[in-house]
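Down below are the structures I want you to see.
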Structure I
Amino acid sequence: MNLGVPSLLVGKQIALVGAGPGGLTLARLLQMRGATVTVYERDASWEARNQGGSLDLHPDSGLLAIREAKLERGFHGVARPEGQHSKVLDKHGNELAELRAEDEGVERPEIDRSELRELFLKSLEPGTVLWGMHLRQVTREGLGYRLDFASSESVKADLVIGCDGAWSKVRSLRSSLTPLYSGVTFVETQLTSVDTRHPSIAKLVGSGNVLALGDNKALMAQRNGEGHVRVYVALRVPEAWTRTSGINFQQPACARADLLEHFTDWAPSVVELLRASDDFFVPRPLYTFPPEQTWQVEPGVTLVGDAAHVMPPFTGRGANMAMLDAVQLSNCLTSGEHGTVGEAFAAYERQMLERMSSVIRETLASQNLLIADNVNAAIARINGRKSIEHGGDR
C-alpha cells in the first residue's frame with residue numbers, strides 16, 4: 001500500500017542498518033509511504049541464526065506498530081495469546097505469585113521472534129533486505145554517507161538509520177557513549193520437545209513463563225512455539241565473569257555442572273530446568289545505556305531500538321520500544337510537519353529520548369528487585385502491579 005512519497009524523502013536513498021524488529025518495522029512503514037529503503041543485515045540469511053525468545057507485544061507500542069503496518073491478520077495467525085501467564089517461585093519452589101493477562105484486562109499476546117521477523121520480511125518489497133552485509137563503518141561523504149562492509153563492498157546513502165543493536169556501528173556518528181554493564185549476566189539454554197521429553201517441566205512452565213528468584217540469582221523459563229522452552233540462568237556477577245569463572249561454555253556437560261554449583265540449595269523441581277536442558281549454553285552479559293543521553297548533531301543519521309537505548313530485558317519492553325521508535329520516526333518523516341529531514345529526526349529524538357529515560361529507569365529498578373538477595377520487595381511490587389515479564393526480549 002503506497003501512500004505517496006513524502007516531500008522530505010523524494011529522491012532520498014535511505015539505508016537502514018539491521019533487520020531486527022525496529023529496522024523491519026521502519027522499512028515497512030516507510031515503504032508504505034513510497035520511500036526508497038534498503039535494509040543491510042549482517043546475518044547471512046533470515047534463518048541463519050536463532051532469533052531469541054518469545055516477545056509479548058504491548059497495545060501502545062508493539063501492537064500499535066502491527067496495526068500501523070497493516071499486519072494484524074498475519075500477526076494474529078501466529079501469535080499465542082495463551083502465553084500471557086507468569087508464575088513466580090522462591091528458590092524452594094514455593095509459588096509466590098501467579099499472574100494472568102486477563103486479570104489485568106490488558107492484551108499482550110506472545111509471538112516468537114522468528115515469526116515476527118518472517119511476518120515483516122514477507123511484507124517488504126522483494127530485494128529490500130540485503131543479507132550478509134556486515135557493516136564496518138559509516139562516514140560522511142559530501143552531502144551523504146558511505147557505508148563500508150566487511151565484504152569490501154561500499155554503498156552510498158542520503159540518510160542512514162542505525163537499527164543495528166547495542167554495539168551499533170552507526171551510533172558513533174551521534175555519540176561516543178558505549179553500553180554499560182548492568183551488573184547481571186544471563187546464561188541461555190533451552191529445552192526442546194518439552195511436552196514429550198520433560199512433562200513435569202512443561203507443567204511447571206505452563207503456557208507462559210516461570211521465574212524462580214533468590215540469592216542474587218534466578219532460573220527463568222519461557223514457553224516458545226513448537227514445544228520449545230527457553231531457559232535463562234541469571235547471576236549477579238562481575239562483567240568479566242564469563243572469562244574469569246573458568247566455565248567452558250563450549251563443553252556443555254562441564255558448563256552445566258559448573259552452573260549447577262550455583263544452585264545446590266535450590267529445590268530439585270526448579271533446578272531441573274537447568275539439569276535437564278539441552279547441550280546449549282550461551283553467556284549473555286546484560287548492558288544498558290544511562291537514562292539520560294545527549295547526542296551530537298548529525299542531520300542525516302539517527303538511531304532506533306537497542307542502538308539508541310539498550311537495556312536489560314526485565315520489563316519486556318525492548319522490542320516494543322524499538323517498534324514504537326519506528327512508528328514515531330516514520331510519522332515525523334512523513335507527517336509534513338517538519339521542513340527538513342534534520343528537523344524530523346530531531347523531533348523524533350526528543351520524544352524518544354524523553355520516553356526512554358523513564359523506561360530505562362524502570363527497567364533497571366526491576367532488575368535490582370528481581371535479582372536480589374531478598375525478593376520480598378519484588379513480590380510486593382509484582383502483586384501490587386499485577387504484571388511481570390522477563391527474558392524474552394533478548
Structure II
Amino acid sequence: MKIGFDAKRLFNNFTGLGNYSRFVVQSLLDYAPGNSYILYTPRVRDHPEITSITSRKEVSVVTPSPVYTFFRLASLWRTWGIARESSVNSLNVFHGLSQELPSNLPHGILKVVTVHDLIYYRFPMLYNPLDVAIYKTKVKAACTSADRIIAISRQTADDIVHFLGIPEAKIKVVYQGCHPQFRDVRTATEVSDIRKKYNLPDQYILNVGTIEARKNIILAVRALGLLPPASRKSLVIMGRETDYKKEVIAAARVAGVMDSIIFLHRVPFIDFPSIYQGAKLFVYPSLFEGFGIPLVEAIASGVPVITSTGSCFTEAAGPDSIYVDPGDIEEMALQLNRVLSDDSLRQRMIAASHKFIERFLPQNITPDLISIYKGL
C-alpha cells in the first residue's frame with residue numbers, strides 16, 4: 001500500500017499531536033514492512049526524531065509549491081492544495097493524523113482521520129470562541145468525509161457519536177503509545193543529575209500537563225494540606241503555565257503547603273524520563289481527557305498512578321491504578337498517604353500496571369492500523 005499523511009504536526013510539534021504522528025508513522029515503518037509513505041507538510045524541520053523517519057527509503061516528503069509559501073498560504077494548502085498534488089493520485093490511503101482532512105481528495109482513496117478529543121465541545125469556556133468555531137467546523141467536516149475514523153479512546157469514540165452524530169460503525173478505537181524514551185531505564189546517576197539540575201528533593205509526587213483548570217491540580221494541592229507534615233512530600237507540577245497557576249498558588253498558600261510546591265516550565269522533553277523515574281508517585285486529577293498519555297508515560301517509567309474517576313482514565317491507566325473523584329479532597333489525601341506510606345502497594349501497582357500498558361506497544365497497535373487501511 002501507499003499511504004499519505006497530513007504530517008504538519010509530525011514535523012513541527014514536539015508535544016501531544018506531534019508525538020502521536022511520529023508514533024504512528026514510526027510504528028508502521030518498524031512493524032508493517034512493504035508499504036510506502038508520503039508525508040505532506042507545509043514546513044520541514046531538521047530534528048533527530050524526524051530524520052529517523054524521513055531517512056527511511058520507504059518515506060518521501062511533499063511540501064507546497066512556492067506560491068503557497070510566498071503568500072503564506074500554508075493553511076490553504078493543507079485544506080485545499082494537498083488534494084491537487086499529483087502524488088495524491090497514487091495513494092491507497094490518506095490519513096489525517098490530527099482531526100483534519102483535506103477537502104476533495106480523489107475518489108478511490110480510503111480516507112482515515114484520527115480524532116483525539118472533543119474537549120472544546122464539553123468545555124468551550126476554556127478556549128477562544130473563534131478557535132472553538134474553527135475546531136468544530138474542521139472536525140465535523142473530517143468525520144463526515146472520512147471512510148474510517150480512528151478514536152484514540154472509547155471515551156472519544158462515544159463523544160464523536162454524541163456530539164457529531166457519526167454512526168458508531170464508522171469509528172474504530174485504536175489506542176496510542178507513549179514515546180519509547182519512557183521505557184528506557186535511567187541510571188541512578190542520571191536521575192540524581194536531573195534532581196540537581198532542577199533542584200528537586202529526593203522524594204516527590206509528580207504531575208505533568210498544562211497548568212489549566214481542566215487538569216484540576218488544585219485538588220492534589222489541597223489534599224497535600226490534609227496530610228501530616230511528617231508524611232508530606234513535595235508536589236512537582238511540570239507543564240506550560242496559564243493564569244490558572246495563580247489559583248494553584250493561592251490554594252497552596254491557604255492550605256499551608258506553598259513550600260512543598262515546585263513548578264517546572266519549559267523542560268526539554270529529553271529530561272522527562274528522568275524526572276518521571278525520580279518520582280515516588282504520579283498524580284493526575286484531571287476532570288476530562290481524550291486519553292491521558294501522561295498516565296502511560298508514568299506507568300512506563302515505573303511510577304504508580306493516582307488519577308480521576310470518569311472520562312477515559314481507566315482506559316489509559318488500567319485496573320491497578322487508584323481512582324479518586326476529582327472533587328473529593330479527603331479521598332485524594334487518603335489515597336496519597338496510603339500509596340506514599342506503603343512500598344509493597346506501590347510495587348504491586350507498578351508491576352500490574354506495567355503489564356497492562358503492553359497493549360500500547362507499537363507492535364500491538366500497528367496491526368489495528370493496517371486492518372483499517374485495508375478497509376477491514
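None of the figures in this text is laboratory data; all of them are computed from the coordinates on show. Given the structure is predicted, the values throughout are model-derived calculations rather than measurements. Cβ atoms are built from the backbone, for glycine too; each structure is taken alone.
Comparing FRET efficiency 1/(1 + (r/R0)^6) of positions 61 and 165 (r between Cβ atoms, R0 = 41 Å, to 0.05) across structures I, II, the highest value is found for I. In this comparison of I, II, the computed figure 6.2 for mean projected area of the Cα convex hull in nm², for residues 221-308 alone is attributed to II.
I have -10000 for helix-only ellipticity at 222 nm (-39500 (n - 2.57) for each DSSP H run of 4 or more, over all residues; to 500), calculated from one of the structures I, II. Which structure is it? Before the final figure, lay out each step's value.
Numbers: I: -10000; II: -12000.
Attributed to the structure labelled I.
Which one of I, II has distance in nm of label points 7 Å out along Cα→Cβ at positions 253 and 357, as calculated from the coordinates, equal to 3.6? Here the read-out was taken from II. With relative contact order in percent (Cα under 8 Å, 6 or more apart) computed over the structures I, II, the top value is the one for I, the highest of the group. One of I, II was used to compute distance in nm of label points 7 Å out along Cα→Cβ at positions 197 and 317, and the answer was 3.6. Which one was it? Matching structure: I.
Computing Rg and Dmax of the Cα atoms in Å, for residues 141-300 alone across structures I, II gives 20.7, 63 for structure I. Once mean count of other Cβ atoms within 10 Å over residues 189-196 is computed for every structure in I, II, the highest value turns out to be that of I.
When distance in nm of label points 7 Å out along Cα→Cβ at positions 245 and 333 is computed for each of I, II, which one produces 2.8? Derived from II, not from the others. The greatest value of distance in nm of label points 7 Å out along Cα→Cβ at positions 93 and 205 among structures I, II is that of II.
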